[in-house]
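Before anything else, here is the set of structures, which you'll find just below.
Throughout, read-outs are computed from the coordinates displayed, never taken from laboratory work. It should be emphasised that the depicted structure is a prediction, and the values quoted were computed from it without experimental measurement. Cβ atoms are built from the backbone, for glycine too; each structure is taken alone.
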Structure P
Amino acid sequence: MDQISPYPPHPIERPLMFQRWECLTFLHWRYDPALIRPLIPAPLLLDTFDGSAWIGLTPFLLTNLRPPLVPALPWISRFPEMNVRTYVRNREGYPGIWFFTLEADRLLAVIGARASYRLPYRWARMRVRDHRHAVEYESDRKFGHGRARIAVRPDHPLHVGQLQNFLTARFRLYTFLGRRLAFADIDHPPWPLQAAEVLHLEQNVIEQSGVPRVRGAPLAYFSRRVDVRIDRPRLAS
């Protein structure tokens, strides 16, 4: 497979929405591909690195949510979010993300994303605390099980290599509109990644999203902020 570039391959000329992602932590675990491949719907193909599938848990603070030509509004434009994801390619080899869940603290955002992008959003009570020397995340699903308590300490800037790009530089999400495979492209500058020390990690969100239980300590990266442009969903050819 081709290496993943930190730059978006196709900048979005007319985005459907703008967002800013702040205080974002990437936590990733290696998995046997045989455990994850059955969870990926056809016609998508599981993407692997160094012979492993990877599952990510990614909490962050979403801000400045707005459509074009409209200012961001208080409350609805700022809320915590967290997702459980893995990495895939379509049959043409285009890399992207497959989400098992996206937890969000705004019910209207959950309803809107489920209706427009058909993504598996769930409503949760969430909090992000930025102490500068450490960032803390809390999440509890409003319905059903799914809980996380995470604290990380951002560290030195990273020299970004192939593995970091594989895990973070993903500019397409895949979904289904009805029975048809669809996608939405994402456009943002290269991630300003930092190493991160995990101070506390307590979660069952991954296994409560249909993924086998994690084992061992995760790889941890942190990014202070990135501005994002998101395209509308499109049916795959």
Structure Q
Amino acid sequence: MAAPRILMVVTSADRMTSGEQTGLWLEEFAVPYLEFRNAGAEVTVASPAGGPAPIDPRSQPDDEQQEAWREASEALARTWPLRDINADEFDAVFLPGGHGTMFDLPENPELATVLESLARQGKVMAAVCHGPAAFVGPKGPDGRSLVDGKRIAVFTDDEERAVGLDGAVPFMLESRLRELGANVDKAANFQEHAVRDGNLVTGQNPPSSALTARLTLEALGVSV
């Protein structure tokens, strides 16, 4: 079997509307990235703007993580712009979170083109924490939301309130995805939880990063 080709799409947004610094939650990228590379996957990293991806300062690694995540961190220094991405070249997309995703992934036309193309081809789509914000806007081949009728996990409204950022985001992600027809399956706050519904894989929060990645590889038919 050929090595799976996985597209990881991260945020380019480094500020909330309040001016507070934000970006990608590093764990949600680094842990899956390394899971994918260790499984032999080819990984391409893209973002709306391309270039270096902003890292949420609250997710900076400790010394041990910094060393373990070095390869992943280096990949974030040179992301491809989404406009240069051809969905046909990939077997799956993985969308890490971080509050930045709430500002530049929903309704993003270039990302919608990628996701809608993957959906038409029946390919694997995965996201963790705030990454499912990317599913706000794109439609499946039937014209319905990509999450309509799907069982998903996502950073919950309760978790958003617990971190005190419910007033800083443009919308509450769990509530919005429910409005789009998603069946949200959630665990207790900040507990590992991920679900797979066919070719759609989603995880609830940062501690769910590894499990979400493993379920993504499972959906690709890769032994983990």
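State the single structure among P, Q that was used to calculate FRET efficiency 1/(1 + (r/R0)^6) of positions 13 and 149 (r between Cβ atoms, R0 = 30 Å, to 0.05), giving 0.15. Could the numbers behind the result be given before it?
Working: P: 0.15; Q: 0.55.
Clearly, the read-out refers to P.
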Work out which structure the value -2500 belongs to, where helix-only ellipticity at 222 nm (-39500 (n - 2.57) for each DSSP H run of 4 or more, over all residues; to 500) was derived from one of P, Q. P
When distance in nm of label points 7 Å out along Cα→Cβ at positions 21 and 125 is compared over structures P, Q, which one is greatest? Q
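Looking at structures P, Q, which one was mean count of other Cβ atoms within 10 Å over residues 5-12 calculated from, given that it came out as 13.5?
On the way: P: 13.5; Q: 26.1.
Answer for the origin of the read-out: P.
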State the single structure among P, Q that was used to calculate log10 I(q)/I(0) by the Debye sum over Cα atoms at q = 0.08, 0.17 Å⁻¹, giving -0.27, -1.47. P
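Quick one: relative contact order in percent (Cα under 8 Å, 6 or more apart) came out at 26 when computed from one of P, Q, so which one is it?
On the way: P: 26; Q: 21.
Of the structures listed, the value fits P.
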Quick one: volume of the Cα convex hull per residue in Å³, for residues 133-180 alone came out at 71 when computed from one of P, Q, so which one is it? Q
